[in-house]
Every structure is written in C-alpha cells, then in structure tokens.
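FYI, it's all coordinate maths here, none of it is from the lab. On a predicted model such as this, the values are computed, not experimentally measured, just so you know. Cβ atoms are built from the backbone, for glycine too; each structure is taken alone.
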Structure 1
Amino acid sequence: MPDLDGTTTLVGLLGWPTSHSLSPRMQNAGFAALGLDWAYVPLPTQPDLLADAVRGLVAMGFAGANVTIPHKAAVAELCDDLDEVAARAGSVNTLVIAEGRVLGSSTDGLAVTSQLEPSDRRALVLGTGGASKAVVAALEDGGAEVVVHGRRDSAWPPSGGGFDILVNATPVKDELPVPPRAGMQVADLAYRTDGLPTALVRAATELDCHPCVDGLDILLAQGAASFERWTGKAAPLLAMRNALRG
C-alpha cells in the first residue's frame, strides 16, 4: 500500500467479498510506476449497503472505483449516467466520479473480445452475472452468435459441442465447468491468486486451444482501461502485469 496523506487521490473496489482480489496490488503498482499520489483500497460492501457505499464514495471525494461480484448489475441503477456499453449490458465494473456525479462504464467485455476473434463464431458463455452480461454484449457487437448458460439452469452443465468460443464468466476455477474441445477459443474470467492455471485454462492448454486467455490477462486488460478512465494517462502495463504475475 502506498503512503497516504492529505493529498492522496483515492479509488477503491466495491465487492462482497474483496479479500480475493488482486486489483489493489495491480492498480497500486500502476500508480507507483507513474509516480502518481493515488491509492486503490478494497471496500468490502454488503449488498444491502451498496447504495450507501456509492453515496459515500461521492461524499468522501473518491475519484472512482471498480465494482466486482455481486454488485455489477445492481450498481448500474445507482449511477447518474451510464456509457453506451454499460447501458446495453446492464452491467458496470468501473465508476468515475466527477463534480459529484457517478458515471458507470464496463471494461469487462472488451477485455475479453480484444483477445479473441468473435466475428462469425458461435460462443458459449457460462454464467449470468454482471460480467457475463458485459461479455455477451461485447461478443455480439463483435459479430458472434451467443448462447448463455447459468449454473442454476436445469440443463447445467451444457455441452461445448458446436461452439467456437468458450467463456467462463462464473467464479468456478478449481473444477472444469465445461470441457473445451480442440480448436476452440477459450477465455476464463476466473483466476487463482497463486498464479496457477484454473481447471479450464489447464484443460484448454493441453488441447492447444488458441487463443487461450486466462483470468489474469483479462484482469489486466479491464484494469488498465479503468486506470485510464480515472487518471487520463496510459496505463503502465508492464508494471501492472508484473504485480499480477510476480
């Protein structure tokens, strides 16, 4: 954690829980690399206190925040404005606070599709939460036909047959949610804090799936986009990547 004083600009992470997240490590490494007097702090927020927390960010002068499970959909209703992507997805993972107003945006979807080739592909997205909504919108914008399955569906787990892209937008990391097949493009939003591959990434790697994008790469991409929205500066990707992978 950087030294904090009366001039430090604060951003944070709204989620429940937040103890698993590597975002504070990554974002604070980015601020340090650019010599910014900024700090990123975890803000564990129970669902019934989310509205109070967002008002608190404004009241305490925060520059913004990231939003993670389980608040990405609910926080959209608490924003003064939504960008086009967040409005379409009904999901927000980045808040920017300016002049007392809260702008909600989503960097989750582009963080996935920027590393895949969705055009004219069939995609299977696992999960129905806020991150899933953002990914679905981005895949459709990229020209993919998308099918979504949630873990509470009666047909769970679905078959991966007939799909070109498999995206895991659930928190499941130690079990294989759906077996990939050779030739698939695979992206897993889940990640392990010890840096080891998730069950899905391990299985996809063994099949030489390409691209095979792990959750740390997705976290870096969405986090860099959030960093740039807050600071107006290009994110120092190497420093942020080293903080995640180190």
Structure 2
Amino acid sequence: MPTLNPVIVIPARLAATRLPNKPLADIHGEPMIVHVWRRAVAAAIGPVVVACGEQIIADAVIKAGGNAVLTKPDHPSGSDRVFEALELFDPEHNFDAVINVQGDLPAIAPAIIRNVFTPLENPDVDISTLVVEITDDSERHNPNVVKAVVSLAEGQRVGRAVYFSRAAVPTGDGPLYHHIGLYGYRRASLERFVTLPQGVLEQREKLEQLRALENGMRIDAVLVETVPLGVDTQADLEKARQILSRLH
C-alpha cells in the first residue's frame, strides 16, 4: 500500500459562547491558535494549515509564520470547514489524508497528533480518532463526556469503533472509553462525509461522527494515556497558561 501523504488542518473561528474570541486568547504573549499551530508543526507529519472563519485569525497565524486560509464563517461543522480549507490549500490533491486538530488544544502533545494518524495505515479504515480509558467515576454518566464503544481486546491499542454515545455504554464488566475529538480522514472519506445528510442517530445524540457510522464508514480508534486540555472557559485558559509555562 502506498504511504499516505497527510496535511494537518486546524479549524478556528471567533464565535464561542463561553469564551468569546477564543482563538485569540493570550497565552504568554501569543494567541492560543498560534500555540496549537506550533504543536501541530512539532508533530512533523505534514504541512499545517489553519482554517480560519475570520481574517483576524488568519493574520495572527501568518504573523507567526504559519499557513492560513480564510473559509466561510458559517460552516455547520468543523469537518465542513476542514474540507473547504483542504480544497483551498491543495486544489491539486497532492495530499490524500488530513488530520483535524481542534483549535482549542494549545498544550496538546505532538505525539498525540501523530497517534491519530496511525489507524489510516490500514486501507479499510476511513476515519481515525482517539480514546482514553475512563478512570474518574463522575465521567461515566456525564453526558458531556462522549463515550466511544470500541472493540479493544486487552493489550490492544487500536480497535474498531462501533458506536459513540453520551450514555455510559457498553454495559457489563470492562473499561469505558472517553472519546477525544481529533480525527484523521482519508481525503476521499472526508469528501464523502461532508456530502452526507445528517443521520437519525447523529441528530439524537448530537454527535457528528455517528453520521459516518450510519453510512457504513469505518472508524478506528487509538487508545492513548491522557485527554489533552481543551480550552472552553476562563478557568481552562488559566490551566493552559500554567501547563505551557512549565513547557517553555
């Protein structure tokens, strides 16, 4: 099988209910989106482009030396923004895989970004993602913690995802897995995904990835050790500042 040639795309837009202008939030003198871009570059698996909903985000990334493309501000999902950015950045289709890294993960370890790419080495896999074993009981029944039902035998690191839910599934003895919303796509799979109508289960669970499963696409997940800090609130931003001050 030929080696895949990936590009990393980071979608970013200003609209955020809990932390307005989130991508531009200052962390040690630089906007948060620039920190995310640097971590993605450090993953060293391909070029990195920021898919910007607004020009001011693109300006911040370009000023730091990064690649940015301006996308429509009103995309219904991050996947749609990633696809538009990919087409703008690479109209010749030189890149046949894309890693979608969320723009609110300023302290993400580059190794985690590399991990999400691993399952795509299997030609049967359309989409790849990440999971972490749940160890905090409060997360089991928290609907904001999305659970991935993954076929993972003991000792396995990569398994097939058969469902995602806000409920504590599956039942019975064994671990539950917290889904981390980073994705790798074959380019053809992303191209197909963004043309599909919303699925019944997707609308019910409010989970976009169920659209892929409802349409017979294969998602494999990699088991990793930690959940990267996502910045949604001012308190999260302070945590990110503390983490990054230790890393510098």
Structure 3
Amino acid sequence: MALLDVSDVSKRFGGNEVISHATFAVQKDTITAILGPNGAGKTTLFNMITGVLRPTSGNILFGGKSITNVRVPEIVRMGIARTFQKLRLFKNLTALENVAISRLSLGEVSWPMAFLGARSSRQEEKKAVEEACELLSFVGLGGFENARAGSLAHGQQRLLEIARAMALHPACLLLDEPMAGLNPEDSTRLAGSLLRIRERGMTILLIEHHVDVVMDIADHIVVLDFGKIISEGLPEQVQSDPRVIEAYLGGKVN
C-alpha cells in the first residue's frame, strides 16, 4: 500500500479546471518529484494534499485513510508537513527558536499546564530545544542556532524552513520548490540533504524546477501540464518521454 495515494482528483475554480483527474501514488521511503511548467497546477495539488483546498472530486488517502475533507491541523498530526514557495519564517526569532516553536506546536502539553509552568511543560520545552539543535545540525545549520532567521543567507533560510517542517515529525514531507533562488552550489548541497532526509525515514514529495537535480535524486517523477498528468515513472523514463520534452523541456515531438 502506498503511503500517499491521489485518486482521480480534480479541482475547479468556477469554470476553470486547474487539476484534472490526477492519479498517482507516493511509496514510503522514496523521493517523488512533481515537475511541470508554471501554471501547471503543482501548488494547487499540494494545497489539496495538505488540506488548504478541498478537491472538487476524487479522493486522497494517507496511510490508507482518506484525508480529502480533513482540516490542516489534523493532517499535520497524521504525519504530513510542508514548506512553501515563499519562506514563512519568524525572521526576528533565532533559528533555534523557529524550530523549537514548530516542535512545541504539536501540543503534547495542554496550554493551561504550559501557562502554569508545570514540570511536564518545562520538560517538553527542554526536549524541543534539544531536538531543534539536532535538526539544525542535521540540515547543515550547526553553529547558527542563535542567529536571527532574517539574517541568514537565502539558502540557509531554505534549510531552516525544512528543519522546521521536520520538527513536526512527519512521515511525509512536502517541499514546494525548495531550491527556488538558490545558486548551483546551494542547490547541490540541498539535494544532498534531501537524500539524507530520505535515509532518515521520511518520505519526500517535492515540486521543483531544477530538472537536472531532480533527475539525480528522485525515485519517481510525475509531470503535470495544464492540470493533467502527462507522464509518470522513473527519471530516465520521464526524461525521454516525447510529451515531457515538448511540454516542459522545450523540445518538439517528431
């Protein structure tokens, strides 16, 4: 059984069908990439998987359970976390505080207990800080714990946002264009981090425009064009698909 199963999902805004009968599966412990030109519907698809939008039709299963009409907080608790195209960091807080707050948002201690300074609350805060330190080191931000998030370089902020998402303990991590705005060196470094995240036991679904990097790290690729899946399979299969060459890579079908 797939970890994430998108089945015949469509999304309409008025008379405009942004996603049309999309069907694909994400297997556990893999990196699956969604490719497609601007306006193909990639982020809309992400928004439906994470509960920001509800599909017009179709069904989305996570761990065998439908999440089609489940609210965002519950989807997070079920094990799906995401990042966004535009960074959403607390830029005036430190890197450590950004990650620790994310961990604490899981709410294992009730807010009245936290307000009263209960021992369980203090223990949870200590655990969150320790985990935040470990995650920052894992993504390559060791030594930047006390740096203000807004002062970090763009590539470092991307890594920080991934660490924040990882702090939610997801089984499936959705990354929306994590390499946007990065130089080739930072993109290569981030690609290595994604491979290590997979090895850590997290499944990754990402949207990305850096085709060369995706081809190197993805186990499975789904290609969207005008809201429809036009190709799906192993990187080498998708790369040689004439429909992909025409719609996304700029070539022509003979």
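Say we calculate relative contact order in percent (Cα under 8 Å, 6 or more apart) for every structure; which of 1, 2, 3 gives the highest result?
Numbers: 1: 17; 2: 22; 3: 26.
Checked 1, 2, 3; max of relative contact order in percent (Cα under 8 Å, 6 or more apart) sits with 3.
Largest in FRET efficiency 1/(1 + (r/R0)^6) of positions 69 and 189 (r between Cβ atoms, R0 = 25 Å, to 0.05) among the labelled structures 1, 2, 3 is structure 1.
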